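Read through the structures below before going on.
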Structure I
Amino acid sequence: VWISMVPQNPKLPDEISIEDFVMLGRNPHLGLLQWESKEDFNIARKSMSLTEIDYLSRRKLGEISGGERQRAMLALAITQQSPIMLLDEPTSNLDIYHQIKVMELIKKIHALKSGFGVTILAIHDLNIAAQFSDRILLFSNGSIAADGLPREVLTKNNIDSIYGSEVTIITHPEHGTPVILS
């Protein structure tokens, strides 16, 4: 079983093209001395299209923004097609448009894996977590302090006690998920 990992602040090689970088996600599927197939390239191109970086395919990693690099990392993870995806702050360095697009994409990919895949995110934006997560775990001092559905976990009592800050919780008018206000 392969695990795809998208770290928060990866050290990436500046001189590699986006397309070549994303193609690295196919390496686990290749045999010894085997070259990538047309299907491998199609999978990578689709991943770049899904993450909206296909227009950057010939550019070098060192020439693009932090948000574009983050989306390149996500494209590589998607290209790997592993049943388990670990994502550390996948929306860091992204503007609000791309935060929502990335989270919608992660949710869509997770849905496509229904029954055989797991997607785990470490994310500090509790409002984004509430809107896009099926299950939330809150940690305090290295231990699980709360676990369950967003509406069960993201309560005023939990947020106030775990984070030591007073908040107001309202319900999102469209999604029915909790929204945390300071």
Structure II
Amino acid sequence: MNITYRKLTGPEEAQKYREIRLECLKHYPQSFASSYEDQSALSQLVFEKHILENNQNQFVVGAFDQDQLIGISAFAREPKAKRAHEGSIIQVYIKPAYQGKQIGKHLLSQVIKAAFAITEIEQLIISAGNENKGALRLYEHLGFEQYGVHKHYMKIADGQYHDITFMYLNKSTFLKNESDG
């Protein structure tokens, strides 16, 4: 298996993004704040626009098995001037057949490097549902530290509440970990 990673660009990749994004929302509603019903009704998803515009402050990195998009992770820089030193990693998803193969780790590493390549970015935020132990372990392995739990963050269609853990990674910590090997 030869998996490649790159920022998504152009109309064809924007369409592939839309398909995989709607797939993850449909099959894993407890993992994402957006709903399949709301997003599928839109003519264009927010990140489809960013992909088409090749936006450097809002982008999606994809994991590809040949030409098939098998994983995504998005970066969104804070738009307000006082918060422009920070960005969020969101929409992390790997197709089930590819999970457990280190693809998520490599995909997130690419997003982190691309985000920190933006000179002004000093800190990244990421989150996961408390029940998603695998994601939380991966984020810790990549250097993220927990800073809070939001109780009852989401209430999905089945009436169940889901708590979410928020984590951060400072650029200085990331660079130190990179140099330590």
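Quick note: the coordinates plus some simple rules give every number you see, no bench work behind them. What you see is a predicted model; the values in this text were computed from it and never measured. Cβ atoms are built from the backbone, for glycine too; each structure is taken alone.
When FRET efficiency 1/(1 + (r/R0)^6) of positions 1 and 65 (r between Cβ atoms, R0 = 30 Å, to 0.05) is calculated for each of structures I, II, structure II comes out greatest. Quick check on the output: 12.0 is mean projected area of the Cα convex hull in nm², derived from one of I, II. Which one produced it? Derived from I, not from the others. Have a look at I, II and say which one yields 2.4 for distance in nm of label points 7 Å out along Cα→Cβ at positions 9 and 137, as calculated. Derived from I, not from the others.
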